[in-house]
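Presented below are the structures under discussion, each in the form of structure tokens.
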Structure I
Amino acid sequence: MINEVIEVRSYLDGKNLSKKNLYRICYLLAKWFKEKGLAHMEIRNAVFEWAGRHNIHIKYNLNGIIYRAAEDKSRLKDNAIIKINQGDVDEINSRFDSKNTKLVALAVLCYAKAYANRDKIFSVSSTALSEWVKISVTSVSGRHMKELCDFGYISKIPPAKNGYAWAQKDMNNMYRLNVDIHNNGGYVLADNNILDLYSEIFS
């Protein structure tokens, strides 16, 4: 989820495909094909060809997704090095006890280190986060993210009244991280493998 190039390549190979995460998958594929120089119709054809190859039905307005990808001037993130330090670990241990809540807190921290702005605000899809940590989306959004908010690790930012429809469909939410966010330390997230990183730190 941090290294989007690795993520997209896994989707192209037919790995980690989930209907619940299909909007994000289509969006990242559209960005991938856009970066390869394809025009709008070529992107549409390429995504549908991929979907047919993997027996996937796209229920979304694909043209809308392609427009959104075309408007996004940032490139797919690649080679991002995310580091976790002992202070990060101590913050999580001081606030949470359950394995899954600690895992979600660690994932959110890694994601914020990659994507948060200078005010430590970031937008994250509950569905994509769920797929990354291998915990059901209802548990992630209804229990673990709530616990992160209740115990002051993050704060939820109310959606803007003029928020985009796609954000609602993708279950995107805005949060502010309330702890220090320094990208340094002896633990490193490798190849998006958040479960391995959790085991290395907390096992």
Structure II
Amino acid sequence: MLKIIFKYPEEARDWVEQNVTQNDPRYLPDLETLNILAYFLYNRAVNVEEMIIPELSEPSNGQLDRISEPQKYYKYIALGLLKLQGIKEEDIKFEFPFYGRRVDVYANKNRKEILVECCSCYVQKIIQYLENDNTELWIITSRENVLGNDPNSSGIKWFILKRGENWSENYNKYKNYRQKQLRKVKNPLDNL
């Protein structure tokens, strides 16, 4: 495990683009949303650990057939990693609804919820998922979106994101900011 510490907010923003949205234009947020998450990372409100993916056997067609689309191969990796954490396969759900969103893979162990996003992920999900106590988010990157693949590795990375030591302070500022933004929105009924 390698804990990632960001020296500058820009470094955190670059990390988000490469490893969360994975430079997929469908997942690129507006600059404001990107900067909010970058500051959460930079201020250690959200901690990031890069994990080493252990050697997993290649899936058979039968194993992949039991996993729902999309991203079957990456969900298979998530399934293997969760099983290595002592989670039973019957306690792992695919495409699971979670607080108004759909998480690629969901598991619950000892009242800790583990949410796994495979490949590109919406930036907004990270803070929303971590709003729930005892939740950690895993991101498994796509080998296609990782730049500079090492020929000796799969090119796939595994990150664990958790609430950091400065979560409460930063989250309270974030909530206040969001409330101010909502107050600025004009109700069209006010013009009637």
Problem set entry | Of the structures I, II, the one that 18.5 was derived from, the read-out being mean count of other Cβ atoms within 10 Å over residues 2-9 | I
Exercise. Looking at structures I, II, which one was distance in nm of label points 7 Å out along Cα→Cβ at positions 50 and 66 calculated from, given that it came out as 3.3?
Worked result: II
Exercise. Computing helix-only ellipticity at 222 nm (-39500 (n - 2.57) for each DSSP H run of 4 or more, over all residues; to 500) gives -15000 for which of I, II?
Worked result: I
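Ranked on mean projected area of the Cα convex hull in nm², which label among I, II comes first with the largest value? Kindly include the intermediate steps, with their values, before the conclusion.
Values: I: 11.3; II: 13.3.
Looking at the calculated values, the largest one is II.
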For this session: Supply the structure label, taken from I, II, corresponding to FRET efficiency 1/(1 + (r/R0)^6) of positions 58 and 178 (r between Cβ atoms, R0 = 41 Å, to 0.05) with the calculated value 0.65.
Result: I
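Just so you know, all these numbers are worked out from the coordinates, no wet-lab data involved. The shown structure was predicted, so the numbers you read here are calculated from the model rather than taken from an experiment. Cβ atoms are built from the backbone, for glycine too; each structure is taken alone.
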